[in-house]
Structure 1
Amino acid sequence: MPHRNAPLTETGRLRLARCVVEDGWPVRRAAERFQVSHTTAARWATRYRQFGIAGMSDRSSHPHHQPRRTPAEVEERLIHLRLEHRIGPLRLAARIGIAPSTAHRILIRHGLPALALCDRATGEPVRRYERSRPGELLHIDVQKLGRIPDGGGHKSVGRAEGRRNRAGAGYAYLHTALDDHSRLAYTEDLPDETAPTCADFLTRATAWFAAQGITIERVLTDNAWAYTKNTWRQTCQDLGIQPRWTRPWRPQTNGKVERFHRTLLEEWAYIRPYTSDIERQAAFPDWIDWYNYHRPHTGISGQTPASRVTNLSRQHT
């Protein structure tokens, strides 16, 4: 495909070449007619004589001979190490004795993606997907989080005092429902992850998304005990939602909500030392508001989740 400033497309090159080769135009006259240099006109005429219409296409700029290219046996060794150990260009370069930039180019040349784009367990490229509209698929998962005892945990008062304070603090179960298309999230702090608790959470989450103008069609969960019981199935049926489950031992399928929980822990739960669980919970409404309406999301090209829901970001104040 010619670049945007190219004076001739493939069709224009063919017209020029035929004027010279078939109609007998002088090269300079054809060059003036098509507003290119006479060397350009001569090149396309020559290619037309030699290769016909096929010669009007762009050729690769790849050099025919590369005397300084990394030897093939070195490239083969690098690829073998990458596939066997799943390490990046910096560590590969140190093992083989080449520059990291060279290792990076070799990986690109052989079509090997960055490690961040690969599945950690298999090394295979991650197959990413995204539903085409809000509500088409809802991801649900639970994040278990230790509660902060009154007086503070080890991050605020030190490990020794934190261990004494921790007795009886218990755990919070953060239930999250996240829309696949928009990444809009709804989270509740609940006392457990039993089947009735999960079913009631789905009912409230569905109502919350409905208030945002989103009708839930399907819900995807892992194979935890609570999501395989009749309570869950019956709740989905009552709400008109189709339940779906991930393949066993494949949490990547529900990766969007897993990644949300990582963000939640980094940017809210562990962002600073809280002196009590009440203080941390009080900070949550502002954080989830920031996430849904103001925080640029790298998974959707820097947009906010609310901006992907019709008029939702404009209604928010």
Structure 2
Amino acid sequence: MHRVVALVQPVQSTFELGCGVEVFGTTRGGVPQHYEFEVCTENPGPVPTTAGYEIHVSNGLSALAKADTVLIPGWTPVETPLSPKVRRALLRAHERGARLVTICSGSFALAQTGLLNGRTATTHWARIEQLQRDFPELRVEPDVLYVDHGDVATSAGAGAGIDLCLHLVRRDHGAAHAALISRHMVMPTHREGGQVQYVPRQVSGDALDGLLDWASERLGTPLSVEDLAAHLRISPRTLARRFADQLGTSPGAWLLSRRVAEARRLLEETELSVDAIAARVGLVSAVNLRRRFRAQVGTTPGAYRRAFRLG
């Protein structure tokens, strides 16, 4: 049994801690339990939370000596220094092979150990600049949901912490088991770590003068960026600028993401073959669909369908 130990501190975020509990510590009927979940703190006893109530934590730092995964579910205020005891316990856990995982602001605690020096990491988008400023030895990735180096992993905001935890389950026990847990949580089966964590402006279906809806209705046709521009009677360069301003992406990348998203829906809801789905979403061939699907989703269409059905 894989032991996950969450390190909490005053004032502990209940949501970030809950992310770990839901993925690793909740028993569900019909779902194999592969993890044991515990909570520890430097000074056992009552720990105040951001929700206004206290939680009682009976385990001290000695619990980290038996952890396979150490989870740091937030660290606020982010300027809070690690005590020598906590820093030593984290480094010892890492030395004997435990992986250290953070959610949201927990990256600030992990960065203090030096284990992120020379590596990439992420945190909540609102703290990106501060993390880079406070720890210039690491390279902050601002536009990802999580970064996993195997022995250490960091996530963006709390919601992305769930994505990271499910990613670790997928790595430990396969896509089908992760899909089973995510379905019980009513969560997306899989969001890639490389997805952008924050888009400043939301857009409606009427954005870009109705172009998005128009294109979405014609995914089965060989649309090009030039076709999109021609529909609005503007140049491809102007279209690219408007996409960047309003959607934070390029026309080609948006169109491909819509094709893959529709392929996912068809894999989930129909019995169509991969060849038929490729044609229906405008990716022409099963070979092209598999290549694009793996690049964006991290698995093959066949494996995705099996995992979704198992969930």
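Each value in this text was obtained by applying a stated rule to the coordinates, not by laboratory testing. Just so we're clear, the structure is a prediction, and the values are computed from it rather than from any experiment. Cβ atoms are built from the backbone, for glycine too; each structure is taken alone.
Supply the structure label, taken from 1, 2, corresponding to mean count of other Cβ atoms within 10 Å over residues 98-105 with the calculated value 16.1. Of the options listed, only 1 reproduces it.
Using the calculated result 17.6 for mean projected area of the Cα convex hull in nm², pick out the matching structure from 1, 2. Label of the originating structure: 2.
Among candidates 1, 2, the computation of Cα Rg over 2.2 N^0.38 Å, for residues 218-289 alone that gave 1.22 used structure 2.
Identify the structure, out of 1, 2, from whose coordinates Cα extents along the principal axes in Å, for residues 18-177 alone was calculated to give 46, 37, 35. This value belongs to structure 2.
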